[in-house]
Structure P
Amino acid sequence: MAGVRGQGRKFDLEDILEKAMFVFWRHGYDGASVSTLTKEMGIGAPSLYAAFGSKEGLFLAVVEHYNNGWGGFMQRAFEEEEHAHDLIRRLLYEAAEVYAHADCPGGCLIIGSATRVSEAGQPVAERLREMRNANIDRLADRIGADVEAGVLPAGVDARAVAEFTGAIVQGMSHRARDGATVATLRTVAEQAWEAARVLLGGTRADPAS
């Protein structure tokens, strides 16, 4: 693994991003102080600033790291599922598994780490808001494409289904932060999926898990 040089030290980039990710994940953007970050990362503040420019720069690098790891299930689902029906089901059930996993602080870093921030943190909050909204837009586009192709009935409201799915997934993240288990979130996913099937026109039987 390539290292990054900072103030005469060379450190493993993936290692320190992983450590910083868990600090931001546990404490949120505002709650993660530079002193806590550097202590957990095992580097000094000068090295942090030399490598990332600022706390915000570090956080944005952490977001990319998260999306390539723990949070990557969503991107993979979009890439691997051809139709909205299978995509929505997969997003719901995989969110249940990932958000309440015993090895993570709970929930989604992008959903939960900057919902309320100080004025200084507003650019970060806006960046994450854009990412969340982009996922809903992307899902609406996928549903709309299936309607256009005749895979889903003409009366399906692509935007409404995407908003519903986004609200459920984001709610699952918050419930996981409050201690909901994988089993609990699987039940939520199951009920949400039944509702989504109706919104999608109820055109297909639920495939076996």
Structure Q
Amino acid sequence: MSAQLIAPTVAVHASFLAAMDEFRADGAGTVAHSSLAQELRTWGTRWPTADGFAEYVGLVGGVMDDERVDGAVPLSTRWWVDGDAYLGRVTFRHRLTPSLLTWGGHIGYGVRPGARRRGHATAMLRAALPIAHHELGIDPVLVTCDDTNTGSRRVIEACGGIFEDQRDDKLRYWIHEAAATAGQQQQRRI
């Protein structure tokens, strides 16, 4: 797999638009607490133009504030791309508020529907952990998923996630740098 995490770029404009169409068709625009749903509503009419997309890339390419009811949290984004194909994204919340500690975590990720079930989510999370640990100084990293999302649970566990508990409908996992490094070394041997 030659995909990699990169800073958002205008180079994947056409593929990004196709991915957003896939997310809309998959119902992502209707999820109440999803940052993707919010972006689909806010940017969906501006993304198709070169200027609108460039403005969006400029915004998400830096550190921005994730405005939460219980406080603002610095947020940064990386895109998972293969050449000029946009495959997904990872968002990093640099610190946690009480609500993020319960259900959001430090890292959120999403693979475009047309690229799912090909190992991208596991590869993305594996690539994201060194960024969280080394660039952002987060150790351990909290990653959560819905209790009904078996695929995401398997991804988190494959990346060294240690289950702590379930709060409401969210499973909470902590990933320490040592566990993530061991998982990466094991993956290289396979």
Structure R
Amino acid sequence: MAGALHPLSEEETVPESSPRPLRADALRNRERLLRVAVQALSRPGPEVTLDAIAREAGVGIGTLYRHFPTREALIEAAYRNELARLCDAAPRLLGQLPPDRALRDWMSRFTDYLATKRGMADALRLVIASGANPYAQSRDLLLAALDQLLAAGVAAGTVRADVAAGDVLAGLSGISLAAGERAQADRLLDLLMDGLRSRDAG
């Protein structure tokens, strides 16, 4: 996700020299292709074709290729889009919920993101084999989102001030990998959240 948070910044359908933004219908097609690609590439079974992804998204194969000239470009953009959605959720949640609840909601979204990443593992290996690094700056972006959530909780007095974002990220990753089912993951996330709460919080 070479680093950009916005999910629409990676692939352009107009020449680089053109300042024109994508039309609304082109943006919708791109988002639909990315959403379908994540679902299709995460399914077990035979390798899904680009034709099948285009059909499921309701667009022609030419539209897919205009946005993503190669299979690797589509896979990388789909993964980066999932990361962007997760990171972009942090400020949005803080605008809707108290900081401690925003953090807990974001934790659940992180487990969904990691499950998607694992589901796309085989496809992402193709991107790496092509010489690209789909994980570039992923950790930095995740830490920035967590820092924002933790800082808001500290300011509100509901989250401990002695917690490092890197430690929380490690805990979330461990829970996501160790939990056998979603219900267990939720219980473990609640335990982690209890450990993050300020001792002075009412």
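Each reported figure results from applying straightforward, stated rules to the coordinates on display, with no laboratory input. Keep in mind that this is a model prediction, so the values were computed, not measured.
Overview of results
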item	result
Which of P, Q, R leads on relative contact order in percent (Cα under 8 Å, 6 or more apart), largest value	R
Value 18.6, 59, calculated as Rg and Dmax of the Cα atoms in Å, assigned to which of P, Q, R	R
